[in-house]
Structures are given as C-alpha cells and as structure tokens.
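Q: Below are structures written as structure tokens.
Each value in this text was obtained by applying a stated rule to the coordinates, not by laboratory testing. Bear in mind the structure is a predicted one, so any value in this text is a computation, not a measurement. Cβ atoms are built from the backbone, for glycine too; each structure is taken alone.
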Structure 1
Amino acid sequence: MPKVPEGYGEKMRGLILDAALEICRTKPVYEVTMRDIIRQTRLSVGTVYRYFEDIDDIFIGLTNRNQDEYQLWAHCEPLFADDHSVQQVILGIFHYLGEYLAESIPAEGKFAFEMNIKFLSDPELYEKKKNGITEVTDFEKLMHHAMRYLAGKVEAGLLKPIMPLEHIFAFAVTSLDGMVRDLTLARCYSLPGDDAGVTLDELSLTGALARSLLYLLGEA
C-alpha cells in the first residue's frame, strides 16, 4: 500500500472546507448538501465521508477554522496578568475583539450568521455539536474570565461601578451581538452599512464599547 504523505489528511480536510465555504458564500447554509460539497471538490463520495461524517460536521469544521487561526483566548489571556490595570485589560480585550471581527466577518461572516440561525432553529443539533465548537468555548472562556476578574476587583474595593455588574455584562454582550449582526449585514449581504457619515469600523466600534464599559465600571 502506498505511503500517505505527511499532512495529506489535513490538506484534504482543508480542501473540503474551502469548497464548503465557497458554496456558503452564494447559497444559504440550510440549503447546502453533501452532494454540493462532493460536486465542488470533485472528490469521490467515499473520500469526503472519510474526513467528515455529515454536512453538519463540515459546518462545525468551518466554524472552528477561523477561531483556530486567530486564537482569541491566546491573545487575551496575558492581559489578565497582575501588572495590568483594569483599563488596560478592558481596552486590550476589545481591541483584540475588533481585530477578530475585522478579520473573520468578511471571510466567514455570512456563514457564521446563518449557522447561528440554524442552531437557534434546531436546539437539539446545537446540543449535539456544541462541545466540538472551539469558537463557543474560546469566547465563553474569555467572557467568564473577564466576569470573574471584574467581580474580584469590585469585591476588593478596587472598582466602584455605577450600576450592578450583571447589568454591565448584559449591556456588553448585547452590544457586541448587535455589532456583529450589523457588520455582517453590511459586509456580507450588500446592505447599507453607513448612515449620514457614520462609518461601521470594527476597531472604532469595539473601542467605543470598551470606553463605555470603563465609564460604567467607574474607570472613566
């Protein structure tokens, strides 16, 4: 039996994921089938199924790939070192979030947006697949760590927020969700993104949110 070259499996997985993403740019996620993937890659049925058990497995692979490339938690974890101020931590986190959005939305925003809808409409599928989604794990890890960090600062008397922390966290998450939605609609669906001179810029938006949070945390 011929020896399989080193890295061949990853190369094949990448080829299949590239084909899937290309299809998802022009076709709604819920309409994409394994037949589409096989046709696009020009691989045999057996080859595609050797690397992915079904279409949802391919979608999870796509969901993870951009996160694996950017390493959001790896960028943010050093910010929580003891020698960083609260302001440095908050500004740093949202700077990296802005960079992540600027990089990921044009490349995979449409796919991610439609996958969220797919999961919302099929909770059983999400429960089945969520442990394999590194993006959820990475983002949740960052949010939970940030919440514990800020709660610790409040308990130590080093922060005096002007409203309850749980309200500040809710404001941060919903604001970020709104940014992702509007940026995705503007970048991926050819919908108007600018109104009367207001520009949708990832780093400006996340920077403004960071400054707002610092004000609410009593750090303005």
Structure 2
Amino acid sequence: MKKILLALFSVTLLSFSVKAQFVDSLVSNLMINLEEEKWDKVVELFHQFAEQDPENAEVFYWVKGADKKLIADSLSYTLAEVYHKRGELDKSLSFYKLYIAKANCSVEELLVLAQVIIDLGDVRLTQQIYERVIELDPKNVTANIFLGNYIYLRAERERKRLDYQFKKIKKPTRMEYARYRQQLKDLYLFSYVHAKTHLEEAYKSLKSVEVEKTLSHIDDIRKEAI
C-alpha cells in the first residue's frame, strides 16, 4: 500500500514539475517575443500562459503588457475570458470593464460583450455598452429594445415610489401637490420620453405586441403627467 501511495505521489510531483517547466518555457518565449515586438506571437503565448497560470499572467499584464497599446486590449480580454471560464466572476468583470473602456470595439463585438456582461449581473455596464452601440448604429434593434425597456422599468419604479410617498400624506398642501405633479412631469420628460424614443425606433423593425403595450402605457403616463 505504501509503495502505491509513494508511486501516486511521485506521479503527482512529476506532473507539477512538467507543468512548471512548461509555464517557465512559455514565459521565456513570451519575454523574448515581447522584446522583439512580435505582437501576434505575444498575444498567442499570453493566452496559453493565462490558461495555465492566470494569477501570474495577470502580474505579467500589469508589469509588462498594460502599457503596450498594440496588445494591451487583447491581453485584458484574454484575462477576462480565462477568469470567466474559471468562475472567478469578479476578476473577469474587472478585466471586461478594462477592455470595454479602452478597446475600439465594433457593433458586433459590443453586442457579444453586452450579453456576457448581463450574464455576469452588471446591468449598468450593459446599459453603457448598448449606449455605445447606439452611437455606432442608432437603429440597432437589440440595443434599442434593451435601453427602452431598462429605462422604462426604472421610470416605473420611480413613479411608484413618488405615488407611495405622496399617498402617505393624509392632507397634502397645495405646495406638496404641486411638487408631486412637477416630479411626475420631470420623470416623464427625462425618463419616459427617453424610453419611448428607443422603443419607437425598435418598433419600426420589430412589431412586438409587448413593445406596443409599453408605448401605449407611456402615452397614458404622458396624459397624467403633462
């Protein structure tokens, strides 16, 4: 039994040793290609490095890669993906944020990123991504649907809060009533109108019953608030 355990332990140590040698070789090649400014090769090797040892790959990124404009975006995206696959979602999100803030993304890339970020639970960042999509493609249906619904739902929550606060006042004064009406009007003009703009644009391409219902409800709010 002891011999079997010793054999298993030896195999385990050997596997760790082989992996360590592989990573050391990767890092050596990575440094050589970095010095020679072979950027495509650096990105390729860094991806392998990150998959094997993401923590040290992250250190490499901050020390050697973050200031290299030609590859920094690719390296940060690699770390975001690797951490995502490993279930380290906070780290993944931080590198996605870094990538999104600096990278010059196409509409297609932004749409993919938006889905990834919403899956990670960061709704505000998803909103920012879709706003960038709209800047590049004002008629994009996916972005307009998301932004329209998101802004509408936030406006609805705020309207219900205002209604609740006002109804708590047993005998509102004229000033309190006037303030309540002004708050409703401001909410309509700054939120509902914004949501309506996005949903109307989406509705031109997507004749959705749900979108039509939402637009109808926004019109009812307008009649009440204005």
Structure 3
Amino acid sequence: VFVDVVALVQALPAWDSDTAAESIKVLPGGSALNQARHLHGLGLGVTFFGSLGDDSLGDMLSRHVREQGFPMENVKVFPGLPSSVCLVLSGRADRAFVSCYATTDALVTRDLEEREAALEGCCHFHVGGYFNMKGLMNSEFTALLRRCKAKGMTISLNTQWDADGVWLGKGGHLREVLPLVDVLFVNEVEAQKLAAALRGADVAPLSLCEAFPELTVVMTKGKAGCDILR
C-alpha cells in the first residue's frame, strides 16, 4: 500500500528553489491496492493484505477506502512507522518519483501467515509490487504460494520496478516464485530487465516463457495496449 501524492508540474524542482504545481492530490496507491479496488468496484469479492503506518496519511487512506466499502481488516498497521508514500512529480511528457518504503519494507511473510485463514474460498492470489516487498522474499512465502496452488488457486504477480537494479529479488528468490506463477504482469522495460537477469543479456522477453513453460506474460505498452506472451 502506498499513499500517492501527485503534483502536476512543468519542470522538476531544483535545490534552493520553489516550483509551482498546477495541482496536488493525495490518492490511495500501490499497484496491489489499485487492482484490488478496481475488482471490488466491479462487484467481485476481494480479500486484501497490506500494511500502513499509524500516521495521518495512513489514517486518511484507510478511512477513504473503507467509506467506499473496501475491506481493510487484513491490513496491518505498524505503530511508530510512517506509511509508505510515493511523491509523483508529473509533467507533460514524463514523471519522476520520490518514495518512502517504510511499511512495505516492514511487511513480512509471518504477517500474511497470521491472516492466512482469510484466504479460504479464494480462487486467485495476486502479488502486487513484488520488488517493493523484501520481507516476502523468502522460502516461507514460497511455501505460502504452494499452499495456495494446492487449494486450487491461480497466481499472478506484478513485479513493479526494481529500485535495487538486481531484478531477481533478495537471494534470487524470484527464481523460486516464477514456477508457481500463472500470469506475470510487466511493462516493456521491466520485461527486458527480467529476461536479461534470468536468461542473459540480449534475449527477448519471450524467453521468460521458455524458461517457465506454465507462465503467461502480459507485457503492457502504455497507449499501445499490451502483448500476451506464451
């Protein structure tokens, strides 16, 4: 879960200066929450796991989505931590980001295991923002995904951008996870980065499907739509 603070600007600010913004909005964010809220809005049953801090921004986000009827009972609130926030500086042609990962870094597999009973009756498990959640990059989380598969769930994963530039997860954990994933969501650049990390330089994103035969890759392309790789 991220609190998105979006500022529309003409240019990026410089040190010791003040840059005017056309508008500044505070919005619920994070790919997992965004996708879950869209599904909930379509009338589908959603069980959501995430984390927030016990600060004003986290409280604002929680109250906003609860008022829309979205389920937040499985979101862990960390005392003494600031909520994860993404400051988005959005221009006419591009964007830049400043991010705080406090509560996404704090979330660990045990937090999900303690709430695992909430998954009963679910048919699909989606992992959003994998590279932002280092506390899930372990064998315990892999085991949780295996339990989901054993119960008949399908699994999808959205990596997001890897700020560390490794593209394999901590200790190469992504190699453990991808054989369990049915659908992988990435953009064009992320797909190329993952293919290079997993298969070697100068290979096409399609090589991900060759390495993991059960995997379907949905490669988003902005206004051009997406490619489905199998």
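Q: Check the numbers for distance in nm of label points 7 Å out along Cα→Cβ at positions 130 and 154 across 1, 2, 3 and tell me which is largest. Don't skip to the end; give the middle numbers.
A: On the way: 1: 2.4; 2: 1.1; 3: 1.7.
When distance in nm of label points 7 Å out along Cα→Cβ at positions 130 and 154 is computed for each of 1, 2, 3, structure 1 gives the biggest number.
Q: Now for a different question. Upon calculation of distance in nm of label points 7 Å out along Cα→Cβ at positions 114 and 202 from the atomic coordinates, which of the structures 1, 2, 3 produces 0.9?
A: 2
Q: Then there is this: helix-only ellipticity at 222 nm (-39500 (n - 2.57) for each DSSP H run of 4 or more, over all residues; to 500) was computed and gave -26500; which structure, 1, 2, 3, did it come from?
A: Details: 1: -23500; 2: -26500; 3: -8000.
Answer for the origin of the read-out: 2.
Q: Which structure, out of 1, 2, 3, was log10 I(q)/I(0) by the Debye sum over Cα atoms at q = 0.10 Å⁻¹ derived from, given a value of -0.55?
A: Numbers: 1: -0.55; 2: -0.67; 3: -0.50.
The read-out was computed on structure 1.
Q: Also: Quick check for you: by distance in nm of label points 7 Å out along Cα→Cβ at positions 42 and 98, which of 1, 2, 3 is greatest?
A: 1
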